[in-house]
1. Rank structures P, Q, R by relative contact order in percent (Cα under 8 Å, 6 or more apart) and report only the one at the top, that is, the highest.
2. For log10 I(q)/I(0) by the Debye sum over Cα atoms at q = 0.11, 0.12, 0.14, 0.19 Å⁻¹, the calculated result is -0.58, -0.67, -0.84, -1.18, so let me know which of P, Q, R that is.
3. Can you say which of P, Q, R returns -12500 when helix-only ellipticity at 222 nm (-39500 (n - 2.57) for each DSSP H run of 4 or more, over all residues; to 500) is computed?
Structure P
Amino acid sequence: MEQKEIIQKKLIAFRCPRWKDLPDFDLYMDQVVLWITQKLEPLYFNQEKILTNSMVNNYVKNSIVDPPVKKHYTSKHLAYLMVVCILKRCYTLSEIANLIDIQAKIPGSNYKAAYDKFSTYFEIYLHEVMKKGNLDSIHSKYHSKEEELLCNVVSSIVLKIYTEYYLLDQ
């Protein structure tokens with residue numbers, strides 16, 4: 001099987017961890033970097049760095065991710081870092097911070113449900129684009145402007161991943 005086919009199969013099989021799949025114990029930074037790198041490896045087939053200690057420190061410094069508590073990172077940190085590592089494929093840190101802020105300001109918003117919603121949309125859209133080369137068959141009925149924004153953000157990311165995949169043998 002050629003490399004491009006292997007990448008496509010990995011992307012079609014990709015599963016974005018849900019909240020319940022995140023470790024329910026605190027991790028040190030090296031463990032966080034390793035865990036996220038392992039989970040997101042299929043998305044980074046162009047061999048760019050997924051996450052490093054200095055990236056984590058930068059996200060904390062820029063208030064995108066809360067600082068660790070006594071050098072320990074929680075499930076909430078992991079969820080934020082997963083989202084940041086996916087979003088950084090298309091968006092600047094400033095844009096990511098704004099997108100997270102929009103989500104946090106939704107009345108009744110809860111970061112666990114928001115993370116699961118992001119993961120679900122990302123997974124569905126990624127599988128669709130990797131199978132068909134487009135998102136034409138996804139017809140979303142949005143319940144809010146924020147949900148529409150989420151779908152548009154996810155669409156842009158998966159279409160970028162597909163474009164990178166398509167260009168592999170060019």
Structure Q
Amino acid sequence: MSVQLPLTEQPKASVLSAQAYQKIDRELAKYPADQRQSAVMSALAIAQAEVGWISPEVEAEVARYLGMPAIAVHEVATFYTMYNTRPTGRFKITVCTNLPCALRSGNHAAAYLKSKLGVGFNETTPDGLFTLKEGECMGACGDAPVLLVNNHRMCSWMSNDQIDALINELTAQAGGSKGA
């Protein structure tokens with residue numbers, strides 16, 4: 001016969017794996033013990049890499065682990081476009097539309113992507129492959145228009161042909177066909 005614990009005494013499943021906590025601990029070691037909140041950006045990046053996005057539960061867990069208010073973690077997660085505060089497609093494409101990029105066809109690249117993918121900013125294609133995001137400065141104004149794929153791959157001087165090639169490459173990588 002098993003004993004059922006009341007809901008308030010149920011063991012809570014961890015939001016993150018032991019490996020994620022180990023990675024966060026390595027980041028924490030870079031800061032004074034009384035400055036744990038300094039690792040919030042790294043902790044969010046580690047959590048997002050593992051979970052795929054920063055849910056309210058992930059925010060709360062990062063806040064608990066770092067010993068900081070949950071609202072402070074939420075403010076960081078919602079301020080920076082590199083954090084996904086809702087699920088995204090397999091490929092998140094962020095287009096820089098800040099003024100220098102806009103003056104160098106960033107808005108044209110964004111409009112072309114919207115048309116090609118059939119989605120607006122902060123939307124995901126029906127097949128779940130692509131999420132389109134608008135981003136602020138990526139520090140590559142001279143390379144505009146600039147796209148960032150999954151926060152790690154920067155694509156510069158993106159003409160329509162180059163955008164077509166990128167979409168085809170990513171679609172092929174995912175094993176599908178989107179076509180140019």
Structure R
Amino acid sequence: MGVLNLLLHTLHIAAGVLWAGGAILMGLFIVPSVLATRPESGRFMQELTGPRRLLVFLPVVATITVVCGLAMFSPALGNLDAGVMRSPRGIALSLGALLALGAYFEGLMVNTPSASKLGRLGRAIAASGAAPTAEQAQQAQALQTKLARGAARGAWMLIVAVICMAAARWL
């Protein structure tokens with residue numbers, strides 16, 4: 001059981017660093033910068049989400065993080081009494097887990113679909129060779145706003161989740 005626990009912890013931490021780092025960078029720096037420099041930034045985002053496959057990478061490392069985290073957390077719930085879960089360590093781990101799950105579902109249900117739709121819309125506009133129609137511009141604006149808000153919320157949830165989980169060991 002020691003090897004499995006070591007493997008779960010290692011995967012959880014390594015994937016979590018990649019997920020949180022990528023999501024925080026996107027949510028607090030890249031997406032706001034892209035919005036501030038549009039339309040020139042459109043090609044950058046198409047490269048990042050297309051050939052660089054960010055929309056595949058982040059959900060994969062997020063899923064690894066969540067699955068490993070739940071695999072470590074579930075047995076602990078069965079072996080611990082309620083007093084342990086009400087301890088500062090139990091509360092910090094639980095809060096960190098809830099925030100990470102919130103960020104995970106925000107990414108899967110809001111950010112990834114919005115970014116995918118935005119990419120398809122951008123490719124359609126580029127393929128037409130013409131300026132975007134008023135309807136396309138309105139759709140792009142709505143998707144960009146939705147993505148920016150979702151990415152920022154996810155980033156802040158992950159920042160607090162990481163702080164909770166890092167501090168839990170010492171509480």
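1. Working: P: 29; Q: 15; R: 37.
Biggest value here belongs to R.
2. Q
3. Q
No lab work stands behind these numbers, since they all come straight from the coordinates. Source: prediction; values computed, not measured.
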